[in-house]
Structure 1
Amino acid sequence: MAALSRKALVFGSKLMAVRYRARMRRVAGAAERQERTRAGLVDELAKTSYWRETGIYAGMPAQDFRRGVPLRTYEDLAGAIERAKRGEADVLWPGRCSLYAISSGTTVGRTKYLPITKPMIEHFKDAGLESLFAYTARVGHVGIFRGRHLFLGGSTALAPIAESKPFEAYAADLSGICALNLPKWVERNLYEPGASIAQIGDWPAKISAIARRTAPLDITLLGGIPSWALILADAVRAESSLGRVGVPNLQAIWPNFECFMHGGVPIAPYQDELRAVLGPRVNFHEVYPASEAFIAVQDADSGAGLRLLTDVGIFYEFLPMSAFDQARLSSLGDKVVSLSEVEAGVDYALILTTPAGLARYVIGDVVRFTSTAPARLLYVGRTKLQLSAFGEHVIEREVTEALSVVCRRHGLTVVNFHVAPIFANAAAGRNRGCHEWWIELRQDPLLTPNACEIGSQLDDELRRMNDDYDAKRKGGGLDTPVVQLVKPAVFELWMKENGKWGGQNKMPRCRSDREIADKLARMQNQALA
């Protein structure tokens, strides 16, 4: 198929955008469509050894599915995934699976190998297109299809899985797998940075190559993690300023650049800096992708939440966080609610059943619905990434928002941050525990408010947002936070050491232990030595 003319591409995208807008107006019927999805998935899962032994059978009614199929984590499925990696057929999904997405999520622990079946690839294709047309519906035109789309994803190089031999199985970052399986018309007419650069695994080298290739192109959309978008923007501006007066932002280089598509991490700490380096007319478009599924897209103003993708082959369930217990997950299946039963303002652990053979899979994300008709939600954190060492129940979204408010007040720009507990230690003179904030700022720490002032204001913001935190502070169960202003490159060193450098990797924002904080302290001391 030859490359489309730009005129034909824009005309076709207008037709597809009209169809998408009509479908998005269908608020009613989402629960019924979800039940059809569940029934179809169950019939396929019933053909596999693992799920037959678990009790799934063809035609299994929704109530039996809810009561009879236990919730599963990756650890529960790891043995079955290992069998599939070695070439055994019909383990979690009919047939053999030779492709796996590598994911370590945002927690610290073992690498996960998530099966990527042909139906799962189709899901990611469909959801990716939904994300583009959700944007066109929101802004009322298809201008993004007049130029090229640049995605900052992981390497497309497939790595053989050594332990699968003699069966041939391969692993890669999910974003790289998706780039290898784009619709042909997208690959030929829209996708950047091109096949050869997409294979590069060295991120500094990849950023340089992308800047050289794309600086002269007509880029209309940029997608990626905010921190890497900032680094790319600096590289492209440096490439374009050769022989010219300094370039203020990317819109000065790409005049038709209009959309920054982002997801995976809250954008608030980076928003002001992104606005400055991307350009004043760039629209931010949020999506909610995970290695297990593409979950939601922005279809309205940013405060409205993200529209749940109910028609792309994934069945969703939700466990109220008030009932969540990591140690008893397998017995909590009957506490789970369906899409038709969720309530706005309640925090839920997200549970997926997918055409990759994951059934009632607890992915570790916590979501909160902003509305139920249509179903829109916010990502608010991870089930394992919360601050509750002292019973304060502070979530990732709250620490992110608190830091964003304080930084905006002082004109500060965050590079990275992490929050952990400091426990009481009478021998060290600490009679009460507190939170310790590790923060790397773009500005010179000598030119910023002192750490005590920042800590006091973070404390005020969290007390305003979270009643449990405020109660612990009033009752003396928590002391004022401690702030460590981190030397440049400390977070970079941690991410490299833990295999989270580049691509779609994210820094864990908070934990109820010091597993990350103690390593940051060691690296900070080395940087100061």
Structure 2
Amino acid sequence: MNDLLLLADGPGYQGLFADVNTTFWSGVLRIAYAMVAAAPFLVAGMFTAGILRGMVGAERTRSILGVGRWTGPFRAWALGVLLPICSLGALPVARELRRAGIPSGTVLSFVLVAPVLNPVSIIYGLSHIEPITLVYFAVGTFVVSTGIGLIWNWCISDKQDADPEQFEVAPRSSIHRVAVVADTAARSFVGPVFMDYGLALLAVGILGAFLPHGVLQTGMTRDNALAPVIMGLVAIPVYVTPTDVMMHFGHIVRDGYSLGAAFALIVLGAGANVGVANWLRRDYGFRPLMLFVGLLIGATLVIGFTADRTIVHGAATTEDHTHAFDAFTRLSSVSPQEAGPVWVVRKVTESIQKHEAAGSAEVAGLALLGLMIVAGVVLRIGGDRICADHLLQPTAEVGNETSPAWDPTLSSRQLVAVGTVGMAALAATGLYVFYPTPDNLIAEIAIIRVEAYDAVRAEDVSEFRRRTAQWKRQAEKFPTSTRIRGGRVTDMAEESLTDFLYGLKTLEDHMSAGRIAEAKMMQSYVDRLYRTCRDEFRPQ
């Protein structure tokens, strides 16, 4: 039976079925991972929705996104590139855009691009993907998102979109603006939209419970013409954050698997989710939803097939192994002794500790998200008595009041200019902070390196894994750190980094398998590879 499967029989494949503990708790763990990873991006989306409603206002939002003009999807694409949100975080923003009367096709263009290309994903992607490859797929996402937006506006928006009878007006008072922002952000997680989030997470859990471990090893090779199709089917129920999708993309490219599959993962896994589909079904019905799904999958597969035939890359065979797809499948096994909520909490905690900077953001995002949900429930229970909607009525403020000098009223063009310059400055700052100078990276690695070798001598596998993850993450920053400072990365430097990462991974495999003696023998070899890599990237 396995031989009939297009995507099975690769290394690590363990069969279609598993015991109840492995199946159930794998699904629960995948949901927990998704919730924690999504938290900071979801909070960003909630506050973005509040800012659009309480500070920008419906009139300016409509002007910025070109309502009444065919350029709306292109403007929405540009707005999406500026905002650091995920596909779940895009939902509250989409709700506010529709409240402002933005055509639904324009909203879709924003929803599809914001989780894929934004300052966070671009900065993170530069350490995992060659710049030219990143540009290629950025163009691909532009074509998909704006193309679908234009077609949807032509076929659906003009016929089914219903603008509100009266547009809201953002308050002139700063205190009232802040009140509307807070009220909108807190309420964006309660109500019908909560079902969209729930369905998206449920789909992640079902996939994580029933997609067998190792099943994607065979089907994702570049010589398999159906690789983008297989990845597309898997990616539809997947939820991936903007940072994680770039990491997975980098692993797929590095290990020689299908670029078309990588593109399908970006667009269908990070750019869309089951929650977006449910929103469209609820507002527009089943037939428009099928049009959206058909356009999205069709466009993605066409570009994916083109990538595998035009970009010469990918030499993986069915005998090769990669960890690029492990995050989407069932775990290899969960023992009865491990199974339980305590095990899930421990695994999530280990994941947060392993990714230091991202982990801190996840913890802060999760705490803030919890507070926002509690506030939203309280506001929902309070009803109209503690609602900020009355502050958005045209009669709520005197129209001819002048703004004080410290609180100016900006035009739509000024808002766009300020927002663009501000996000560009923030992105540039983040780029240089996330990618310190090669000398600083070398200094940080020197400490990590000592701790990693101490873990080998102490035969502490868990500590070694944590340190090698840090070591690998810092070493991968060498090329981007060099390029953004005007330096040149030679082929020799790239090759030395690849050799070192492979050696470090082999050393980690030995430690994980309990082959401590072999790991200790490999230590000097890996250290030699690192010194070669370090010298190639060290400024002259």
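Here, each number is a calculation from the coordinates, and none is a lab measurement. Every value quoted in this text rests on a predicted model; they were computed, and no experiment measured them. Cβ atoms are built from the backbone, for glycine too; each structure is taken alone.
In table form, for the structure just shown:
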quantity	calculated
For helix-only ellipticity at 222 nm (-39500 (n - 2.57) for each DSSP H run of 4 or more, over all residues; to 500) computed as -11500, the structure of 1, 2 it came from	1
Per distance in nm of label points 7 Å out along Cα→Cβ at positions 93 and 445, the highest-valued of structures 1, 2	1
Structure (1, 2) behind the derived value 1.06 of Rg/Rh (Cα atoms, Kirkwood Rh), for residues 373-420 alone	1
Identity of the structure behind 14 (criterion: relative contact order in percent (Cα under 8 Å, 6 or more apart), calculated), options 1, 2	1
